[in-house]
Structure P
Amino acid sequence: MGNTTIKTVTSREFVHNVSAAKRVAAEGGHVIITDRGQPALALVPIALYRRLTNTDKTLVDLLRMPEADGIEIDFEPIRIGARDFDA
């Protein structure tokens, strides 16, 4: 993390002084916002957010399980028979 500033604030403090939290993030720092004493949210610089979320993968690629590549599954088709009913 190096010289990254990490500031922890309560949700109430955040609401009352959003500009201070924005200033910390704009200067490259991170702001952890707590709710009832537990970390709930993080405010980070947009460059870090973009780096963390940048991906060329689709949802299918992200959910793919490469360890299952060697498993072959043969599904039998489902047959639903129609039946008469009294109207």
Structure Q
Amino acid sequence: MKKLKLFYLRNCPFCKRALQYVDEAKAEHPELAEVEIELIEESEQPDVADRFDYYYVPTFYLGQEKLHEGGIYKDEVVEVLRRALD
């Protein structure tokens, strides 16, 4: 299993919703509970954020592969978490 990276901004409503969906997905799907997510607040870690190609948050990466960028729905969060299990 690979660790996901989640780029976000603290005051972004879409990011807050994505984090809520992550918690809900892990609670509803026990197999996803073990997926690790490295949270990167882009304004606090610009040196890390600048090494990745994205414009909108939240953005999920698996290694160097962008899995999702921008507003996200719960079913999409589940799919992102499942990709980390492969």
Structure R
Amino acid sequence: MLTLKPGVLLTETEYGLALLDQESAEYWTLNPTAAVVLRTLLDGDGPERAVEILTTRYEDVDAELAAEDVGRIVGELRDAGLITS
């Protein structure tokens, strides 16, 4: 199960989500696509569900592209030290 690292705060914005790492005082903004992915995974669903939501919401995005996006987003969040799994 994916979770935010302790000390990382999340808030909704009109453009997606913002994350603040209280330890480093760095923040990140997530666009609507990345916000959907993170919210889905934080809610306990798997990457497959995030792909399903993206392909439903964005009709011009196929499952292969959505899966690549989900993997990239998770990788970037993990590399930034914002999530644990």
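Taken together, the values in this text are just the output of simple stated rules run on the coordinates, not laboratory data. Keep in mind that this is a model prediction, so the values were computed, not measured.
Things worth noting here:
- Value -14500, calculated as helix-only ellipticity at 222 nm (-39500 (n - 2.57) for each DSSP H run of 4 or more, over all residues; to 500), assigned to which of P, Q, R: R
- Which of P, Q, R leads on relative contact order in percent (Cα under 8 Å, 6 or more apart), largest value: Q
- At a computed 70, 44, 21 (Cα extents along the principal axes in Å), which of P, Q, R: P
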